[in-house]
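Participant: Some structures are shown below for you to check.
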Structure I
Amino acid sequence: MSHPVAIQFRETDLDALASATGRIAVFVEPGAKLSAGARRLDRLMRGALVRALGSDGAAKLKPGEALELGWPTGLACEAVQLIRLPRRADVEAARKAGAAVGRSLGAAGALVLAEGHSRAADISLGLALRAYDFVPHKTDAGPQPGAVNFMVTDPEAVAASARPMAALAEGVFFTRDLVNEPANILTTDDFAARLGAMHELGLDVEILEEPDLIKLGMGALLGVGQGSESPSKVVVMRWQGGEADAAPFALVGKGVVFDTGGISIKPAAGMEDMTMDMGGAAVVAGVMRTLALRKARANVVGVVGLVENMPDGKAQRPGDVVRSMKGDTIEVINTDAEGRLVLADVLWYTQERFKPAAMINLATLTGAIIVALGHENAGVFSNNDALANNFLRAAEAEGEGAWRMPMGEAYDKMLKSRVADMRNSVGREAGSVTAAQFLGRFVKPETPWAHLDIAGVALLTADSPFAPKGATGWGVRALDRLIRDQFEAG
């Protein structure tokens with residue numbers, strides 16, 4: 001898997017500035033006193049830094065944005081980045097400042113002047129997240145980013161603050177790698193094996209195979225995968241970092257490794273992007289990896305359903321009726337509304353086995369959520385105001401867009417079927433809401449639950465502040481913060 005760029009925290013050594021290679025990043029605020037490092041740089045550059053600060057370009061910079069001076073006189077480096085950032089910046093600005101460095105990081109690496117900065121650890125996280133690149137399938141991937149040295153006032157204190165953030169970055173990277181992988185590589189077998197390997201981090205990982213799922217009565221999930229050569233699976237990941245008898249917080253993920261739509265086949269244009277239809281399961285996996293790496297003081301269980309939705313002589317047909325693990329029957333109107341069938345059984349299984357204190361599921365579930373919210377926000381649906389509000393606060397604190405959507409009895413009535421207890425699709429009208437209502441039928445009234453529809457935010461066609469185009473890892477940061485704030489022992 002990809003790993004965060006190598007970052008070291010060192011005591012400030014101003015004598016090293018002249019000979020530093022790569023690029024030098026320095027944080028400035030127009031009108032504020034320059035740091036000692038910035039003053040030394042300005043002297044070495046014969047006043048060019050101060051002149052640049054007085055330019056129109058510098059005046060227009062927003063917090064976290066950079067102005068680059070290439071091949072500066074008096075220095076050996078390739079460039080000096082002047083990044084606008086107050087000494088007492090907020091978390092978002094600090095991470096964006098780090099991302100400005102990560103975006104342009106080359107093979108020669110960088111030296112970051114952050115002496116005395118209160119957000120040096122957050123700067124390092126933003127840098128690591130933006131320096132990510134997915135290159136395992138490129139014959140010539142080019143030079144990889146070099147090491148980054150942070151000059152700080154108290155290296156040990158900053159390193160301690162950055163340690164859980166490094167675990168978070170690795171969880172985000174794990175999620176991105178999974179979402180970016182092509183489906184001929186990331187089969188259900190391969191996906192399960194990658195999750196199973198996390199037992200080395202201290203996770204208890206259990207893989208349920210098709211005979212197990214048949215015995216459990218997971219007819220909804222099994223129906224989705226019956227047209228594929230790849231066997232359907234459910235993977236359970238458990239982290240027991242809290243009190244032994246405390247009910248766990250549960251994360252549930254949709255893991256459709258490739259979605260053709262099945263017999264209700266999708267149009268050819270854009271179908272290649274359906275390698276990302278396992279994004280919900282990938283986020284669950286990334287969060288579990290982060291929790292294990294940072295030794296979280298919480299009990300958390302992650303359960304993912306892994307299937308492939310293919311057209312075949314054995315594939316599920318429109319009009320079929322399947323029986324869920326709960327016992328409810330479902331008329332399959334559209335085989336491309338498959339994710340909710342997978343989640344129905346996994347949600348019920350998770351509640352029956354683990355009786356969670358609260359439960360959140362994630363899925364690239366509907367194109368309708370993209371129509372409603374675009375690519376800026378995930379849709380949040382919930383039966384519990386406290387859980388929904390706590391998640392929304394965590395997402396806002398991490399800069400991950402999320403917006404609460406409605407649910408209600410009128411939407412639920414739309415699921416009525418002529419031949420079964422319910423149908424899996426009602427058409428275009430309120431598509432994301434009726435999908436959430438369907439899932440809600442498999443949530444027990446006593447279980448606080450939220451459904452996150454991440455179809456618009458899991459994979460982007462353009463760069464975002466903390467990721468190159470492709471998989472974003474959306475949700476790992478917000479869910480990790482939610483767990484820290486609401487479910488972790490003090």
Structure II
Amino acid sequence: MSSSPIIVWFRESLRLSDHPALYTAAQAGGPVVCSYIYDQESPELRPLGGATRWWLAQSLRALRAELQSLGSDLVIRRGPAAKVLGDLAAETKAAAVYWNDVAQSGPRAVADGVEAALGRIDVKTRVFADDLLVDPAEMRGKDGRGPRVFTPFWKRVLALGAPPKPLPTPVRLTPLAGLASLAVDELGLEPTKPDWAGGLRDAWRPGARAAQQRLTQFLETAVGSYAAERDRPDIEATSRLSPHLRFGEISPRQVFHAARFAAEERPALAKGIDKFLSEVGWREFSRHLLFNNPDLATRNLQPSFDAFPWIQNDAALAAWQRGQTGYPIVDAGLRELWHTGSMHNRVRMVVASLLVKHLLIDWRQGEQWFWDTLVDADPGSNPASWQWVAGSGADAAPYFRVFNPVLQGEKFDPQGAYVKRWVPELARLPAPLVHQPWAAKPLELAEAGVALGRSYPAPAVDHKLGRERALAAYARLRTSD
């Protein structure tokens with residue numbers, strides 16, 4: 001048993017179970033210092049948005065409570081990770097610092113700086129694979145390039161076999177007393193003036209325990225109908241695990257093995273579970289794209305789109321952000337996003353399509369808005385999904401695929417329940433009209449209390465005209481290639 005402590009640097013694995021760095025440090029038998037460094041100063045890191053900062057605060061509180069239940073605590077400090085961890089290692093006379101890898105260029109650059117700083121004071125380091133099912137280095141082709149098409153990528157991941165089984169939670173951790181730590185409140189992560197997070201608090205319960213409970217509930221209930229109902233925003237048909245995965249409150253290995261176990265126990269669930277795991281695969285695919293393209297949030301993966309004639313329209317962008325586009329399914333999604341920090345995935349695609357195709361606003365402006373307002377704003381999935389919709393990314397939807405917001409609403413919200421929840425000014429319209437209130441007769445509008453252009457806006461752009469304009473812009477782009 002070593003008497004010198006090991007520091008475990010918690011990064012984006014805010015859990016105790018299946019935490020390779022923590023598990024290995026605990027096995028050594030000596031004191032373990034669990035630390036979180038809030039680093040806003042290392043230039044390689046993309047600053048968190050408002051909604052993810054709120055989630056991080058709740059997740060850190062939950063992590064601290066779990067550590068305290070094991071007789072330990074979380075040492076929270078702020079500043080450049082290399083300096084702060086170097087100081088903490090010197091202060092504790094640590095033998096080593098362990099952490100889980102974050103397979104992204106920015107976090108790896110920060111980790112390299114930490115390793116160099118610790119090396120200068122003769123403190124050992126160990127890094128453990130964690131946030132992906134497969135190491136991106138294993139997925140490069142003969143030409144050295146990373147994956148660009150999802151289906152062969154996911155088939156190859158599955159062909160490699162199941163990932164390692166999740167590690168157990170340490171039974172007990174030996175702490176090191178007397179270490180100074182910030183309170184979560186001192187990090188300034190949560191909004192105060194004004195406090196706009198009330199809807200987030202109502203909608204979510206962050207933390208690893210909540211993540212495990214959500215996974216268990218999903219596998220016991222909704223997963224059986226997931227393949228058929230996952231595109232329906234009007235019903236609870238999805239796992240809602242994405243923010244928990246985003247902050248490492250649950251690992252993709254835990255999700256994979258729990259889902260496979262459920263399929264073995266109840267074979268009738270296999271179709272839903274396969275579809276669910278393929279969505280976990282899209283997260284994996286997006287993270288691999290980010291690993292191979294660190295500027296995924298700012299640069300078109302397809303260079304031809306660099307010449308696309310985007311329109312700078314601040315008024316239209318603001319109306320879109322507020323959920324005032326005049327297309328009910330789009331406005332419902334954007335209002336849900338503002339209130340809860342989330343949006344149903346099918347609706348995200350329709351919302352994004354309207355911005356980049358009907359309004360011809362650069363996808364990067366939409367990506368930035370989602371980055372600031374989504375609790376699950378993932379550094380890979382968010383830009384990859386926006387590029388997919390725009391047609392500029394990997395495995396992209398064809399540019400001529402322009403979602404019709406009316407048809408999408410009628411198909412996936414057939415009774416208008418989703419729209420009526422988030423756009424209450426249309427709540428009294430009958431289902432056939434709720435997705436296109438402009439088609440209602442004057443008497444129908446009056447009976448529903450709807451005054452188009454006043455209580456609810458007219459469409460920002462006619463669908464047919466918007467589609468034709470988008471296709472014309474794309475045609476000019478193709479001609480100039």
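Every number in this text was worked out from the coordinates using simple rules, so none of it is lab data. On a predicted model such as this, the values are computed, not experimentally measured, just so you know. Cβ atoms are built from the backbone, for glycine too; each structure is taken alone.
Participant: Match the computed value 5.4 of distance in nm of label points 7 Å out along Cα→Cβ at positions 71 and 207 to one of the structures I, II, and report its label. If you can, show how the numbers build up before the last one.
Facilitator: Numbers: I: 5.4; II: 2.2.
Only one of I, II returns 5.4 for distance in nm of label points 7 Å out along Cα→Cβ at positions 71 and 207, namely I.
Participant: Of the structures labelled I, II, which one yields -14000 when helix-only ellipticity at 222 nm (-39500 (n - 2.57) for each DSSP H run of 4 or more, over all residues; to 500) is computed from its coordinates?
Facilitator: On the way: I: -10000; II: -14000.
Going through each structure in turn, the value belongs to II.
Participant: Of the structures labelled I, II, one was used to calculate distance in nm of label points 7 Å out along Cα→Cβ at positions 15 and 239, giving 1.0. Name it. Intermediate values should be presented prior to the final figure.
Facilitator: Values: I: 4.4; II: 1.0.
Clearly, the read-out refers to II.
Participant: As an exercise: Rg and Dmax of the Cα atoms in Å, for residues 135-414 alone, calculated from one structure in I, II, equals 19.7, 67. Which structure is it? Before the final figure, lay out the partial values.
Facilitator: Details: I: 19.7, 67; II: 20.1, 62.
Source structure: I.
Participant: Where is FRET efficiency 1/(1 + (r/R0)^6) of positions 79 and 375 (r between Cβ atoms, R0 = 25 Å, to 0.05) largest, in which of I, II? Mind showing how you got there, number by number?
Facilitator: Numbers: I: 0.20; II: 0.50.
Structure II comes out on top.
Participant: With mean count of other Cβ atoms within 10 Å over residues 95-102 coming out at 22.4, pick the structure among I, II it was computed from. Show your work: numbers first, answer last.
Facilitator: Numbers: I: 27.9; II: 22.4.
Derived from the structure labelled II.
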